[in-house]
Structures are given as structure tokens and as C-alpha cells.
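Following this line, the structures themselves.
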Structure P
Amino acid sequence: MEENNVGKRLEENIRRVIVGKDNVVRLCVAALLAQGHLLIEDVPGVGKTVLAKSLAKSINATFKRIQFTPDLLPADITGVSVYDQKSGEFVFRPGPVFAEVVLADEINRATPRTQAALLECMEERQVTADGVTRPVGPFYFVIATQNPVEYHGTYPLPEAQLDRFLMRLKVGYPKEDQEVEILEAQTLAHPLEHLQPVTNTREVLKAQEEVRHIYVSPDLLRYIVKLVTQTRRSPYCVLGASPRASLSVRRAAQALAYLDGMDHVTSQHIKTVFEPVVGHRLSLKPEARLSGIGSGKVVEEVLRQVEVPYE
């Protein structure tokens, strides 16, 4: 598996552009291999769009970026039927969601109605427009971004839609020496311009199928369920993680094991993906938020409270 590891090739290629964020790149590739979608929540200018473009270019996949705004309509992203005078019939003009990698930029700036239109594409991998359902294709990966600082004029994603994202990641600011490296790398041109594909969608689909066959022992399956159950008992949560979170943790852990060239999941894989997979699925009590307790603190406590099974 190590010799022809599609995920490893993607990781190494994306790191040529994204400097000093190896763990973010690794988890991004893991989300892709687990057939999930990704939410990146961070301030502007830290490389969210570049990460999405680097991934699409590395796979040689079709890429579309949708800038979400308050006046964006569902038809603007799904497509619309236009009357063709020559044929005398209505012809469907597909929207930007009909791409293999879709970047939904600042998704929380669009109205709930438009957000819901993207939800069907993500979950069902199809688009219903004018009463006709059209598949978006076998390979489909959505990366959505949002700014966690600015709330004026935004529409926070409801829990039902947040739950559709396999992971939520934060890119963060680079360290000083890494930022110097970024400045030097972009003196004449952006590294993204010279990035070459290292795989294709057919290979990635095959890798996704291999990920599904990575072995997870019964003890580790029970460990996942105990972790998720513990979030429901947290005194800081109104609602804990759902069974879908358990399934998502398993899939993400399998993808990480694949990236490591292993044929089985370890407890460390589960611990690594638990916060990115579960954090955004927790509904915290208002008093917890006022006390400065976030989902990261809850996840940290849960991981400490649940005993790791012997491997």
C-alpha cells in the first residue's frame, strides 16, 4: 500500500504550496479519502482557497469556486433552465456545483435557502432543478469556508447542515520563519501556478474504496461509541454527537490509517480525528460559551475520561 499510496502523493504535492500546515493538509486528504466534505473555519488570508485549489490541481479535477453572498439564489449554484430559440425547448444550464471539487467560499454569508440547496448536492450527490434530478458525478468533494470572527450580515449554519461536513479544520497563522518562506516562495510567481497533477479521479475513487476495507477491531469500534456517548453526558452540552458522528470518526480514522500505509486502525488514529470530526457537531450550553468553554475543551475532557482499549 505504501508504494502506490494515492493519499501520500497528494499530501506531498499539496505541501509544495501550503507551507508549515502538514497536519491540516493530512486531515484534508483524509476527509477526501473518507468520501466526506470539509469545513474550514478561519480568518481571511491564511490559505483556505489555495488549499482547495491545490487539492483540485493535484488530482486534475474540475474545480469551481462559489462566492456566497446574501443575494445568491439557489439557482445560481445549482443551475437554471433557459429557453433555446433555435430548438424551441428549455435547456438546462448547469451551475457551479457540477464540478468535481467545489469551494463554497464564506458559506455563512448566503441565506439558509441557498445553503440548503448545497446540502442536497453534498449529501445526495445530486441536484433537483425544475423537477428533474441530475447526478453530480461519482467524484464529488465540497470544501466550505467561513470566517468565525465576523458575524455581521451572516447566517450561521444550522446543526443539520454542520453535521453533513465530515470535518471542521482551522488553518491558523504560520510561524514567523514559515511566513518568511511563504514570502520568498512567492517573489516571482505563486507556487500554485507550477503545481502538477500527481493522480486522477479514477485513482482517488479506487483509494476511497480501499479505505472502506481498512480493518477496525471490535474493541476500537466500542471505543468510538464510548467517546461519542460521553459527549452526550457532558455538562457543557445541550446536545452531544449523533450516531452519524460515530460513523464519521470510523471513516476518518480508516483514511488516516490508509495514509500511514497500514491495514488497520489504531487508537491514535481515532484520537487524531476525534476533534475535527466531532467538535462542530456539539451544541454547547449558553453558560459554557459565556465561560469561554468551547468544543475543543469538551473533546479534550472526553478523550481523557474514556479509557483507551488495549491494542
Structure Q
Amino acid sequence: MLTIRDDRHMRSLTGLSNDQFTKLLETFSRVYQETQQAAYEAGVAAGIRQRKPGGGAKGKLPGYCDKLQFVLYYYKVYPTFDVLGTQFDMARSKAHTNLYKLTPILEQTLVQLGVLPHREFHSPAELQAALGGVDQILIDVTERAYRRSQDNATQEDHYSGKKKRHTVKNTVISTVEKIVLFVGRTFSGHNHDYTMLKTELPPDQDWFEELKVLVDLGYLGIQKDYVGEQIEVPTRKPRKSKKNPHPQLTAEQKAANRAISQIRIFVENAIGGIKRYNILVHRFRNHTEDFDDTVIGICAGLWNFSLGY
């Protein structure tokens, strides 16, 4: 079990303060009870012998507080299952089982609290509803290290020429308040940032018609492809050539780029907040299908929750 000494210690082990943990625990406990009851009733209806929720041995995580500490500790510290099992006095296999049992409950907890970011939009109307009156958004991509696949085609697909390693990537849309509104689905590292955006928000719909949108130079072409008069992209420095051996931006262009950067930095701050959890920082080791996609949504939800979203 974890021995929490003070608020700083709680933050270092779970990513939340004592007060935030207590608040999250209230909903987590209720969701866990509802999940157990639903599983019990489904088993009874199917004629399968079921032990009533709460019956039987209590295991190494007897209380809801222990369960929440366990799953948050894994996300924050990202130990191996051997280390996780040792920390919580259980076998490696049991640590593995508990993690994948508690992760959906944590995800559903964040859904009920209304802090889990959207993962897809089917129409501009859905985007506007999610914004809730916000008229300015910031778009960027976060990239994280990924294990090297033994399959040659797969490892080539995950290789990022920019990072010079195997990665996965997600599009992130945030507000200037650093709230993460949208985390796109996980793409392999070789995909271009702008290609990912066009896949998830196809240009044939008017996504940004009434919004102010700020992006970086990875999204060159967005002003031509998307409808919107307030899409701002930094000016790219001209290429060096014989006719222009010392290319420079004008003072006005530099000032405009600086103004965009001063606002766009908030999406970088939001991504940094998501990456307080080391599961997004260290090379991703888990092999469970789609778990790499699940964890970034949960970490973004925990970041929103910590901001008091």
C-alpha cells in the first residue's frame, strides 16, 4: 500500500492533491459499486452463479481508496508490473489484472465528472456544442515514444523521422485556459500533423467558420483547405537561395509570429499538463490493444479535473 505523508507526496505519486484525490474518490467509489452491481445482475440474468458484490476475499486492494491510488500510481509513475506488484504486495500477474480492471472504471469516473475530452466529432455542430461558447481554439500535436515492433512493416509505420525513434501521435485542441477539449485518435509516428487533422476533421465541413484558430507551421495549407477567416498560421522563413542568400522575415512578420506564439503557448502548456503522467513520457511498453489510445484520453481528463474544469 502507499503511505502518503503530505500533499506534495500525494502529487508526486498520483498527480493530484489530497483535496482533488478525495473529490475524485467520491465518484470513483460510486462508479465502482455500480459496475460491480451491473456485472452481478447480468450474471444472474444469464443463469451464471454469481457472488454478491462485496463478498469473498478482500484481496490486496480492499478499499476504494486503495484501488484509486493503485491505478493513479501506475499512470503517474509508470513502473513495470513487477515493481507495481512489489509496491502493492501482489504478484505481477495480479497487478496486471487489477490495472485493466480499474482503468475502465477510472475512465467512466472522468466521463461522469464531465472532464474527459472528446475523442471525435461527427459534425461542426458537435464541435460548437463542446466549445460551449468558446470562440478561440489552439491546435497542436503531441508525440510520445513507442516500443519498436518486431514486425518490419509495423515498425516502419511507427518510425518518426522528426524524432528519430518510434512514436505515436495525437491531435490536441485546447482553449487559452489550458482546458483540453479534444484528443484525437492515436496515429503512428510517420503520419504528418496536418494529415491527421484532415482525417479527423475533414475539410469538406465548415469546422472553423466562426472560430479563431491558432496553429503552428506544421499546418501549412490549413487556410486554403478550411473555411474560416480567423485561422492564423505563423509566417515561414523564406528558403535560402542564390538570389536570396540571407533570407529574413520582416519586422512586421516577426511581430505577428510572436503574437501568435504568445497565445499558442497555452496548448503547449496543456500538453505539458497531460504529460505530468509518466505513462505518456516513457517509452510505451503495454501490448493490450488500443491501451495506448485509452491512456492519453484518461491523462487529459485527469489534467482537466485538476484544473477544476
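Values in this text are rule-based calculations from the coordinates and carry no lab data. All values derive from a computational prediction rather than experimental measurement. Cβ atoms are built from the backbone, for glycine too; each structure is taken alone.
Match the computed value -13000 of helix-only ellipticity at 222 nm (-39500 (n - 2.57) for each DSSP H run of 4 or more, over all residues; to 500) to one of the structures P, Q, and report its label.
On the way: P: -13000; Q: -15000.
This value belongs to structure P.
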Self-check item: Structure responsible for 20.9, with mean projected area of the Cα convex hull in nm² calculated and labels P, Q on offer
Solution: Q
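Relative contact order in percent (Cα under 8 Å, 6 or more apart) was computed and gave 19; which structure, P, Q, did it come from? Before the final figure, lay out each step's value.
Working: P: 23; Q: 19.
The correct label is Q.
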Practice problem: Check the numbers for FRET efficiency 1/(1 + (r/R0)^6) of positions 12 and 52 (r between Cβ atoms, R0 = 35 Å, to 0.05) across P, Q and tell me which is largest. | Solution: P
Self-check item: Which entry (P, Q) yields the derived value 2.6 for distance in nm of label points 7 Å out along Cα→Cβ at positions 100 and 196
Solution: Q
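As an exercise: mean count of other Cβ atoms within 10 Å over residues 68-75, calculated from one structure in P, Q, equals 15.4. Which structure is it? Mind showing how you got there, number by number?
Values: P: 15.4; Q: 21.9.
Clearly, the read-out refers to P.
As an exercise: distance in nm of label points 7 Å out along Cα→Cβ at positions 116 and 140, calculated from one structure in P, Q, equals 1.8. Which structure is it? Working shown, then result.
Values: P: 1.8; Q: 2.5.
Matching structure: P.
Thinking only about mean count of other Cβ atoms within 10 Å over residues 180-187, which of P, Q has the largest value? Please list the in-between numbers first.
Working: P: 11.5; Q: 22.8.
Structure Q comes out on top.
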